Structure P
Amino acid sequence: MSTKDRNTVVAAINEFCWAGVELDVRSGEHEVRVTVPPAELLGFTDYLQSRFDGRPELIVAEDTRAESGGFTLRYIFELPGKDVFVIVSMLLQQGQDLFPSLATRWYLASLFEREIHDLFGLVPSDHPDLRRLPLHQFWPAGYHPLRKDAERPEVFEDDGRPFPFQHVQGEGTYQITVGPVHAGIIEPGHFRFSVDGETIVNLESRLFFLHKGIEKLFESMHVSRGVELAERVSGDSSVAHVLAYCMAVERCAGVEAPERARYLRVVLQELERLYNHIADIGAICTDTGFAIANAHAMRLREDVLRLNDRLVGHRLLRGTVVPGGVAIENFSNHQIADAINTVQKVQNDFKEVVALALDSTPVLDRLHTTGVLSKQIVCELQVVGIAARASGVDADARRDHPYAAYSKLKFQVPVFQEGDVWARMMVRVQETQESVHLIVQALEALPAGEMLQPVTTLPAGASAFGLVEGWRGPIWHWVAIGENGMLARVKIKDPSFANWPALNYAILQNIVPDFPLCNKSFNLSYAGNDL
């Protein structure tokens, strides 16, 4: 299907071809690469939207001044219903820091452009909101860390300069500030509520307190060392992040993981999805006051984590996925039987826990109609993953853009229309069942053969992306290869980057005590967002 889709897209682009456009189609890959001059970016991206409902899911800036004299921006467009992506590249001329903005067309693009403005010092023209994003206001002016020639500044500290939050005015309206330091052992984030009585009329989030410079760290690493860093982008999504990274590296090298490794990658990713969904459902029940369900959920999560340790020697499944396949010992028949029996027992026990929770009127009263996120807002903000599927958007990269061995396995994608906390919980409930089915199918059909195809050659200048459906939603890694197998650029998009703004909408017209419940129903990653 991807060949047919690619041919359709190429034909459409040829219809809209003009002088200065260079078309490059890579045979056998699910992508069409197009180079456009800055003056044509808006016209061409508008065409992709009108013709295919295309939308930019990832925008990557690269400091290519040493090779071409200027910076390069890449826009990766997903075309709904087609297993092909359009990668639009735009080279800025030497000394040119201004580039056309897509902010008024796609909200997600506005976030990427703010990030590029902070980290590269490039300026999106006519951007409606260029407040700082990853670099807080006390970072030194003129310091843009992802420029290759950026010099580390002297030690600096937060000087207390306030961030320009929006102010909501009106009689009886007041503000409640929460964070960035919270009562629990959780990551930092600041939430500023504007409240009328107990009703929330506006919420503005301030994140990036955990900005660690991960993308800069990649640039000092060899491809092989990048595996460990990719696993640690967001600790609860180790498998998903490293798998996206390895898929990008494999595409750069022209290597495909062996069939056995592809099946094992499914097992690893679904084990990660399973223990996270169980934990989330338990935590949602806790926030309704139904703590007994969480106690059982934590027990079952522990069963899965112990299974992970028995299978691969690590509770969070780290050290398993590498470029070219997997780095684990062959599963014995006993281990396969143990895994199947364990996940099926967890599934049966978990069904009883869920039934117990959903039979509680107080629980249902807290879940239904709380934190409603409309499908319109989901589409406008390009919300992804659990939150999107709970609001009627039928999208899942495992099915829509198959990788690993997902195309050979049977599974359903749960979709709900309500868009509330109950729907986000039920998506997780049904996905735990699908994860168990996928694990059992993959282990029972596990083919013989090698588990690793070594990556021996990485051509300098090669670039590619990896896309996987993490348990929160799609995870993207863009990898560009430098000399001698070093990483020239790695750009990451965790689903939390797209979904944090949605929380600000979902909580509107809810009462303040429902914020923890609504927040947990999204359960977004601060680390994955802040990088």
Structure Q
Amino acid sequence: MTDTRARQLSWIAGLLVFPLLLTWWMLPPLDYLPPVKRAAIDAFFDFPPGMSPQAVNRELLPTMLERMRPYMEGRQEPRLKNWYILTWPGGGTIGARVIEERRIGELERLVRDKIVVGLPDTRVFTVEGDLFGGIGGSARSVGIHLQSEDTARLNRVALEGRSLLEKLFPGAAVQSFPNPDDVALELHAVPDDRRIAEVGWDRATLGTVVRAVGEGAWLGEYFDGKSRLPIILRSSEGTTPEDLSNAPLMTPAGLVVRLGDLVQLSTVLGPPAIRRLNHRRTVTLTVDPPASLSLETVLSTIDAKVLPPLRAHMPPDGSMRLAGSADSLSQTLAAMSRVFALALIVLLLLMTVLFRSVRDSVIVLLTVPLALVGGVFGLRLLDLVKFQALDLLSMIGFVMMIGVIINHAILLVAAVRSAEAEGATLDEGIRAGLQQRLRAILASTLTGALGALPMAVNPGPGSVIYRGLAAVNIGGVVISLVFSLVLIPALMRLLRARGRTEAAAAPDASLVRS
């Protein structure tokens, strides 16, 4: 098959260029981490704007608790193992686990269709809990930071962005921090600088006084040698604006004045929380894509269909940027590229020392493209049965697979060199090397492929973690085995023969001297 120069060049071109092009064309969409689920269901709430924690405890929580009681007590199926409810101003979450983990799908339908359904004016979404994540987001969540000092327009843009994300990614968990819909009563204090100066204070001091009259001013800590206790100064003059305005204050000038004489107090509606990143007011939109969508697909959709309309409606001082897993994905790709390149360089140096020949070391490394196309083919084949993206663990699988493929090539090249050292010609050495090492290479390939096969086909819990890694190893070692047995002889015949021709064509030094 590789006897003539034309056949050698044809096989080499086909087995080097074609695999690289095929790898690029078949490359699966990129992802950060596999969507590993845990046997728990989480539901997240956005309560109606202005709803107080007392109203939530009085109107919403008893309804959910009453609905969950028969499943917790075992009177209805599926029986719950445990559950929790956690609330905060404007929102909350409920989580539940089932005793029989195989019934997690029933639990998701139960929570979505019976436990949290029909809560008045409450926005709810239900998801299966992620193993690589926490409350309010997963390791695959994408964030969009919207920043501006124009709070009203910033909130409008955030609501528009949240609506777009919900339409583009049905079934995804879309949240906003803080919630633009949520409002709370705020106490505004407008200082009277002239009166403040007359009593011997400044704005900073008056700010501490206002905090002391309100929620309390932090003065420092008390440390007894073992623990620290915060020292907070708080007044008990009342909670209404009128009570606070009438609070008496002793000033440095020896006068007793009302707080209302120094500031103008008023109540307005405002956000329950202020989020700042890099000292700028920020609303963050997050989307947790469903398991059937890769992170690369989500990012490309957001970049094409979400960011342009939001950017057009942002205030003049506004800015936006992607965060969360978007940053993690780009950093992971850069790190894995460096690791992959470093691995190839180390392998080249080691083989050069082993063979004492750069040419033979390069011959071994040129089998890597075959391994790459085999790994990608394995991922694509798995994707036909179950969605599989090129995630971080799959990338690690490529690095592991290269070691096995390189080992096979080293065995074959070393056998050929050993036969040549015993006086065989190149062709005879290649035939002898194939005869000596073919069984060992086949045994190693079958061991690696069959050993990884259970991880690729096992449908049990957590199998998604190693499924892509196993598919990469199986496809890489099998495809590379089939073609490297043709590629390596062709490369050795071409490069070794050319080296010998150049050596034979070089003039003899003794003839030159004569």
If you rank structures P, Q by mean count of other Cβ atoms within 10 Å over residues 227-234, the highest one is P
When FRET efficiency 1/(1 + (r/R0)^6) of positions 83 and 419 (r between Cβ atoms, R0 = 30 Å, to 0.05) is calculated for structures P, Q, the one with the largest value is P
Taking mean count of other Cβ atoms within 10 Å over residues 203-210 for each of P, Q, the highest value is that of structure P
Output 41 (percent of Cα pairs over 33 Å apart, calculated) maps, among P, Q, to structure P
helix-only ellipticity at 222 nm (-39500 (n - 2.57) for each DSSP H run of 4 or more, over all residues; to 500), calculated, reads -17000; among P, Q the input was structure Q
Calculated from one of P, Q, relative contact order in percent (Cα under 8 Å, 6 or more apart) reads 20, and the structure in question is Q
Highest-scoring structure on distance in nm of label points 7 Å out along Cα→Cβ at positions 75 and 99 (candidates P, Q) is Q
Value 0.05, calculated as FRET efficiency 1/(1 + (r/R0)^6) of positions 147 and 307 (r between Cβ atoms, R0 = 25 Å, to 0.05) from one of P, Q, is from structure P
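Read the figures in this text as sums done on the coordinates, not as results from a lab. Quick caveat: nothing in here was measured; it's all calculated off a predicted structure. Cβ atoms are built from the backbone, for glycine too; each structure is taken alone.
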